[in-house]
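A.B. asks: Below: a set of structures, written as structure tokens.
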Structure I
Amino acid sequence: MLSIDPSSLSERDNYKFLIGSIIPRPIAFVTTKSKEGVLNGAPFSYFNIVSSNPPMISLSIQRSLGRQKDTARNIFEAKEFVVHIVDEQNVEKINKTAANLPPDESEIDLANLTPVQSTKISVPGVREAKIRMECSMEHYLELGGSDTPGCDLIIGKIVQFHIESDIYKNGKIDPRGLAAVSRLAGNYYAKIGEIFEIERPK
């Protein structure tokens with residue numbers, strides 16, 4: 001077995017080890033709105049649950065040469081965003097939003113996604129997602145070096161759930177109906193695949 005000190009590696013090598021090891025990763029498609037009113041959308045796979053009481057999620061947005069991405073800047077300024085679950089039906093369109101557009105251009109328009117008004121926040125979501133979560137920013141932390149932070153860690157509190165009624169059965173979300181996709185390394189994604197059950201110890 002290899003034993004490697006991450007401090008001896010480049011950022012790119014650490015990135016490859018992380019995305020190749022921590023799989024599959026859920027994908028958040030995040031919509032935000034700039035001060036100029038441009039609706040921004042981008043997918044992120046450094047994303048997960050933080051707490052259910054209160055309901056909170058985490059989102060880590062990597063910087064490029066110390067520069068904030070549009071999503072991180074918009075969340076920091078507006079304190080609001082919408083998280084959508086990426087699924088088999090919308091993944092092709094969501095993938096288009098990963099394009100590197102200037103801040104005054106909308107990835108939502110580029111991918112031909114349909115904005116839908118939120119209930120409790122001013123940032124719209126998109127209709128093409130079976131699940132979307134309206135979020136308010138609870139915590140914002142710059143991580144990395146003091147001179148050039150490497151990423152922006154955001155904790156969001158979910159203030160409203162929107163769930164397609166067809167996938168909500170017997171008080172639970174049907175994983176096959178949701179058909180979420182996950183991120184692997186490179187250009188690879190994964191579907192849910194085989195589902196099995198193991199009883200938890202009492």
Structure II
Amino acid sequence: MSRQVLVVLGHPCSDSLCAGLATAYADAARAAGAQVRVLRLGSLAFDPLLHAGYRQVQALEPDLVAAQQDILWAQHLVWVYPIWWGAMPALLKGFIDRVFLPGFAFKYREGSSMWDKLLAGRTAELLVTMDSPPWYFRWVTRMPGHQQMKRAILEFSGVRPVRVHSFGPVRSASPTRIAQWLEKAGQLGSRQSG
């Protein structure tokens with residue numbers, strides 16, 4: 001049975017480097033025999049604001065209902081996005097706020113500080129671009145965006161392992177370097193054989 005892979009493009013622009021990485025990954029995974037779905041957050045119609053927090057239910061737009069179904073369908077989640085100001089773009093954060101809800105991604109246990117991880121059994125990869133050198137992001141700023149997505153969101157919901165691939169610095173990257181990154185994304189996708 002072929003592997004079910006969901007690629008989530010968290011960059012709002014469809015012609016960004018992130019979009020190219022997502023396409024390279026998805027195309028290679030398909031060529032390797034995986035079933036692949038792609039979610040381009042910039043093309044979805046939804047309000048990224050969780051207006052009342054978790055105090056009241058905010059109805060999900062049809063695109064978010066479909067996104068939840070895609071996440072449940074997937075065995076492997078691939079998140080492709082840039083680091084802006086140390087973390088993910090607002091569009092991706094808003095998507096997670098609206099979709100990774102109690103009862104979908106996790107469930108607190110009554111009378112306990114523990115919780116059930118409702119997305120367990122899935123794995124993930126992060127393909128993350130940044131303008132700073134990856135060594136600087138790791139050792140100087142301590143990877144706040146990577147920690148947020150890996151530990152505070154995905155692992156909290158039961159998704160593991162989560163592998164992180166950093167691409168940067170983008171601002172000064174030559175066309176040759178960008179081509180190497182696109183090739184690397186394709187190599188990662190090709191590992192998702194059936």
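A.B. asks: Hey, helix-only ellipticity at 222 nm (-39500 (n - 2.57) for each DSSP H run of 4 or more, over all residues; to 500) derived from one of I, II reads -9500; which structure? Each step should come with its number before you reach the end.
C.D. replies: Numbers: I: -4000; II: -9500.
Computed on structure II.
A.B. asks: Another question about this same structure. With relative contact order in percent (Cα under 8 Å, 6 or more apart) coming out at 30, pick the structure among I, II it was computed from.
C.D. replies: Values: I: 23; II: 30.
It was calculated from structure II.
A.B. asks: When Rg and Dmax of the Cα atoms in Å, for residues 117-164 alone is calculated, the result is 14.3, 44; to which of the structures I, II does this value belong?
C.D. replies: Details: I: 14.3, 44; II: 11.8, 35.
Source structure for this number: I.
Values in this text are rule-based calculations from the coordinates and carry no lab data. It should be emphasised that the depicted structure is a prediction, and the values quoted were computed from it without experimental measurement.
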